[in-house]
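Throughout, read-outs are computed from the coordinates displayed, never taken from laboratory work. Remember, it's a predicted structure, so these values are computed and weren't measured experimentally. Cβ atoms are built from the backbone, for glycine too; each structure is taken alone.
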Structure P
């Protein structure tokens with residue numbers, strides 16, 4: 001993203017990968033399952049979901065629908081995953097994660113980093 005990452009640019013990149021059939025959303029099923037389990041259980045969003053601090057520009061509705069399993073196209077799954085990674089990153093460096101000493105964040109960041117590493121291996125730069 002050449003130091004200019006924004007949610008709309010991330011969405012545009014996912015759309016381009018979708019069009020050229022290089023998205024590979026199936027490669028991220030383990031990470032998607034982890035985040036679905038973390039943010040949705042017993043038919044409702046868990047107490048963790050609001051702590052993502054998703055904004056409307058972060059495709060809040062789409063992320064919620066994917067986490068709930070009611071929206072499942074590959075493009076939307078990938079966008080939801082990258083929006084979760086985006087918020088984890090922003091919350092770490094600009095938010096309140098430090099306020100509670102990163103408690104329970106190891107698994108989040110392990111899965112987020114796995115997504116990022118696989119994207120870099122598959123696509124190189126995001127820009």
Structure Q
């Protein structure tokens with residue numbers, strides 16, 4: 001819980017600092033333009049990749065396969081889209097890293113390991 005509180009304080013401070021620095025270096029309007037561009041790009045990439053992932057998961061389910069990789073892809077795409085829609089350059093960089101294909105496998109492995117660790121601790125609850 002302490003780490004979450006620190007992240008809630010540190011991340012917005014870092015984002016505001018980078019936005020102020022960007023505003024001073026390139027100007028207010030170019031900074032706003034960049035933020036709008038990354039937001040639109042994020043929405044486009046997340047939608048395109050999300051629809052592809054849903055289609056792949058549906059195909060796997062039709063053939064009686066468990067769509068495990070598609071689920072991990074969906075988590076990665078959702079997180080990347082949310083980060084790209086959040087105003088700020090740090091979150092935009094992280095969001096783009098989550099959505100570009102070269103870093104896809106790294107983040108999928110990280111998500112898988114995190115879910116595996118969470119399940120191994122028996123700290124989850126399934127409610128019916």
Quiz item: Given a computed value of -28500 for helix-only ellipticity at 222 nm (-39500 (n - 2.57) for each DSSP H run of 4 or more, over all residues; to 500), which structure among P, Q does it belong to?
Solution: Q
Exercise. Can you spot which of P, Q the value 31 was calculated from, given it is percent of Cα pairs over 22 Å apart?
Key: P
Quiz prompt | At a computed 3.2 (distance in nm of label points 7 Å out along Cα→Cβ at positions 75 and 107), which of P, Q | solution = P
Practice problem: Taking 31 as the value of relative contact order in percent (Cα under 8 Å, 6 or more apart) derived from one of the structures shown (P, Q), identify that structure. | Solution: P
Quiz item: Ranked by distance in nm of label points 7 Å out along Cα→Cβ at positions 11 and 43, which of P, Q sits at the highest value?
Solution: P
